[in-house]
1. Comparing distance in nm of label points 7 Å out along Cα→Cβ at positions 33 and 193 across structures 1, 2, which is largest?
2. Here P(r) over Cα pairs in 10 Å bins from 0, in percent was calculated and came to 7, 32, 39, 19, 2; which of the structures 1, 2 was it taken from?
3. Computing relative contact order in percent (Cα under 8 Å, 6 or more apart) gives 26 for which of 1, 2?
4. Assuming 2.1 is distance in nm of label points 7 Å out along Cα→Cβ at positions 25 and 65 as calculated from a single structure, say which of 1, 2 it is.
5. Computing distance in nm of label points 7 Å out along Cα→Cβ at positions 105 and 129 for each of 1, 2, which one ends up highest?
6. Thinking of 1, 2, which structure, once helix-only ellipticity at 222 nm (-39500 (n - 2.57) for each DSSP H run of 4 or more, over all residues; to 500) is computed, gives back -8500?
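Every number here is computed from the coordinates shown, using simple stated rules; none is lab data. Note that the coordinates shown come from a computational prediction; the quantities given were computed from them, not determined experimentally. Cβ atoms are built from the backbone, for glycine too; each structure is taken alone.
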Structure 1
Amino acid sequence: MILRSILVSASFVGQGSLLIFVLFLYRGTLLLFQMGLTQEIALVWDGLLSVIFFAQHSGMVRRGFRRHLSKFIPPLYHGGLYTIASGLTLTAVIMFWQASAITLYELEGPPRWFVRGLSFIAFSGCFWTIFSLRAFDTFGLDPIRAELHGKRPPSQEFVPRGPYLWVRHPLYLLVILMLWSCPDLTLDRLLFNVLWTVWIFVGAALEEADLLADFGEKYSDYQSKIPMWIPWKRRTERDPSTKISSRS
């Protein structure tokens, strides 16, 4: 019963928070809870919300935290609980984000259509990227599904396909494009874009360190062949040597 509840909750919260996040990127501040803060305090509040999310999202995924958590909660639950915590925190950021009255620019006409087009391309690219991962467990729920069906959790493998033949972090790159392809830039949105772009770069560096620790030479070989951010070169064939698996 507990496993099934976590599975359903994590799926709902994970998908729902991502939809809200995409809506926020497209529309800007949703103005769900206006707290009547001054301009300066509102920006500090928005920055604090972002930092809380960064700490939760990046902190809970670190090995040290998970080792400590395993003393109290079996690893089987970690993926689902992480997804629920991240989804709720992200939703709170969007719901309680405070708008700024200062608008830096508003694009009109063709420039507006152009950046909206970039946003749509980035959004579509995210689906392409996720599809290219195929069996990748987006919300970390495969161990729970396997347990419910009395099976062994499937091996998490990464075979570079699609955008992963161009850059090592296509999802992060596409999210950055979505962040900055906004036709109306307010002061609070500029703060959001800067903070979240910096966090993405820092998070990617931490993730690379974890992947190197997990897969060693296999991931190092992938790093040597595929650029991290800028798709300035592309391998013409998939190389079986870049197949990365969590189980050898």
Structure 2
Amino acid sequence: MSADMPKDPSGKPMWYGRRRSHKLRPGRQHLVETLLPDLLIADGGSDAPVEFSPGFGPNNVSSPRELRLEIGFGAGEHLSGEASANPDVDFIGCEPFINGIATLLADIERLDLKNIRLFDDDVRLLLGRLPANSISRIYILFPDPWPKLRHHRRRIFQTETLSALARLARDDATMLFASDHKGYVAWALAEGLQHADWQWTAESPEDWRQPPEDWFPTRYEAKARRKGDIPSYLTFRRRPR
């Protein structure tokens, strides 16, 4: 089922999603221009390893901090909720869609969140630059399902990405995939089950029918439920090395 991600002529992953929709309101445009540069974890145009700022991330020797990664945070409801509820945990959020980034920046300012850093480009440009064995929890929530058969190779949840995430994940780290698209759920389950580094943790149907207890819902999830679509929540655990 898996397929290599498409690459452009330079060898970088092809990006097919939107970067922007409607024009940002002046206040949010101001946040993009002033706050976003201070929160960027890395430059999407560079291949250099990520350098964590003092007090953020796993390199804080005096008090190492847990690090979590959210891929495609949309408008950021889950990410800001997690960061607010867990001030002693650090989060990296990846999202190329500038309107979603601007919405999250408004929450970061309103809630005075200090434990979020952002990457405003394709996450695949970041994964190889983060240190191995550094991430304790990974979220891939309601990604674009690319439902047409000819577009399946654009899906983020497949062998190449799972291998890159396995390098970053600590032993016993968890990865949560959520989607309301039944075809993508089946795809993700097959991809996870066949990958040697990841183990599906479900023991009963409720384990994939219900979100985790500490769940912060997203607007995409709410939209799906209003349409009558029932999301699934697949949790995988990083097998010990």
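1. Numbers: 1: 2.7; 2: 5.3.
Structure 2 gives the largest value of distance in nm of label points 7 Å out along Cα→Cβ at positions 33 and 193 among 1, 2.
2. On the way: 1: 7, 26, 34, 24, 9, 1; 2: 7, 32, 39, 19, 2.
Derived from the structure labelled 2.
3. On the way: 1: 26; 2: 21.
Answer by label: 1.
4. Values: 1: 2.1; 2: 2.9.
Comparing all candidates, it corresponds to 1.
5. On the way: 1: 2.4; 2: 1.9.
Going through 1, 2 one by one, distance in nm of label points 7 Å out along Cα→Cβ at positions 105 and 129 is largest in 1.
6. Working: 1: -21000; 2: -8500.
This figure was derived from 2.
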